[in-house]
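Next come the structures, one after another.
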Structure P
């Protein structure tokens, strides 16, 4: 494995654990942002604050080239009660770094430190923007940074991101071109019948029967409307109705999520949902309305930039340690907004089995500190490859 010699691993581990112990939610990452800014300033890097409220951009320049790239890490935590008992567990009730953003932030800070401290021997001709983004989990902080002028203020030709991934062994990376994570759309279906006494259902329109039939019918959309090679998920996650055991309620609400990799499939699924709602309403004499809330778009890697990342990962980890079997995922990622504006690539960095074998967004999850130097090495080698000096071969 062609890793870097990183002499500050104890600092990096302590930094990661400090961030883990002090999780902050979307657009409230004040302590984390202050920590990031303080560390970047100590390295002598230029700093910009204020995009998307708590966003930070660190700037490292070398040479005369106008070429530039962005390296992005997310900073926010989840509204989840941590159940770990180690010393660096969350100090904030109901908040937890259960997705590894503490590790992402630490690795990008580690890369900034390495490149700043090795500035003279760094094989770079251009500018590196270290993008520390708030609010990835649910509030679309990437879109807000873009709206606030990220790419106008910091012109770059490409942008790159990574995510730790439990289940992929340490020392391996998943990378592939095209869609790697799904777009996400929430839906809410309102069902109105006619309430009545549960002992006399013939006097009303049974909202719950109509709702139950609709929920089952929604599960046929992917199986019977999509081409077998198309991918989509339609999941009902909430049903709310009724308050008494002997009353058939007037109303019910059904909520859930749709995941797709392209706009055409998304449109097809939405039309199918609308058809089923209309048909179920006609069948049972109910009134049914559906509302779609489009959230993150699909995360789509640029083929050329993905090939660069694949080459970097191959040299760093070995070609036998590159994976594609886990990709794409039906999970969503707001780095998608950046990839809609600039070509780039989003990769998964193996995190091992995870704490206790659990996955992301689990109350027992913890980022694996063994991965920290690998993430730092990937960022450094990627910057050197993309911004290699004129006349010099990529690292």
Structure Q
């Protein structure tokens, strides 16, 4: 069954008719449910945590301040100055050395400043268009990440499969998932011995939540989990809250931001925003998050100032989404109906970009604290 249609209809229906059918049916569902967008179950979860429950940990993903060009020591100092609980260094280039002694010094530096460290890197799918051999083969790259994570005291090594371009490669995303699973399996014993979990991100439109669960379960949940990215969920035509409900049991790390979505003649546009400035109901989101993974830090990764169009009214669009479910798509459409266009922001010059990124991040952290997140006083 694909997108709620029998297989024989899928094989004979032309693509334009499918796009109209799926979108039309979904819009009808939206109209019938807009009176209560989140539903009764979400209304009951409208408090961020249960009485007596510790606040969620709050941190930052260093990509949020990428224009600063900081290396790990500067990032640790910055996160500590903000009195955060956690720092997610999501690329290996942020380290001046990969030697164990240097990494262990950074671990002590972070610990002395009250910070947990989380580590991330890039694509480990050897057939992804995003893969680079800078760190060797895919297996060598993952092995390096696992060793570095262990030295830093990071419980995870965040990795990605690729980007939305991989959905149109030979074999589609299913083939890329299989290739990524093979790399994970090759490093299973290494990860288990190090006590490091491989956290695969829903990244840049590559996998929907259900596809990422397929990858994690095929590789093995004893050593593979999820790096949850709320903004990237919108790039796979998903409601970020619905994505959390699917991925929540597997979450080991996060990179979160808000999104504004609005309808266009061709489909919809998605613009990432600072926290609290988009469409996500964060009070409900964090209550649900706390029920799944109360000890996983909320890392803020703001990436704002532009929008991307998803032309799902065009006949070719659905070729890359052969297993998309109307029941999931309708939740995205519901958000798009509530949204409105926002202007692009393009700061000119390095100093302007640095100032913009820091303001977006720090405004987002303040918003999260207003909802009760963070275990240290700002």
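So FRET efficiency 1/(1 + (r/R0)^6) of positions 76 and 276 (r between Cβ atoms, R0 = 35 Å, to 0.05), computed for just one structure, reads 0.45; which one of P, Q is that?
On the way: P: 0.45; Q: 0.85.
Structure P accounts for this read-out.
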*asked:* When distance in nm of label points 7 Å out along Cα→Cβ at positions 60 and 188 is computed for each of P, Q, which one produces 3.9?
replied: Q
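Thinking only about Rg/Rh (Cα atoms, Kirkwood Rh), which of P, Q has the largest value? Can you show the working numbers first?
Details: P: 1.05; Q: 0.96.
Comparing P, Q by Rg/Rh (Cα atoms, Kirkwood Rh), the maximum is at P.
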*For mean count of other Cβ atoms within 10 Å over residues 252-259, the calculated result is 26.4, so let me know which of P, Q that is.*
Q
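If helix-only ellipticity at 222 nm (-39500 (n - 2.57) for each DSSP H run of 4 or more, over all residues; to 500) computes to -13000, which of P, Q did it come from?
Values: P: -10500; Q: -13000.
Working through the options, I get structure Q.
Every read-out reported here was derived from the displayed coordinates using simple, explicitly stated rules and does not represent laboratory data. Just so we're clear, the structure is a prediction, and the values are computed from it rather than from any experiment. Cβ atoms are built from the backbone, for glycine too; each structure is taken alone.
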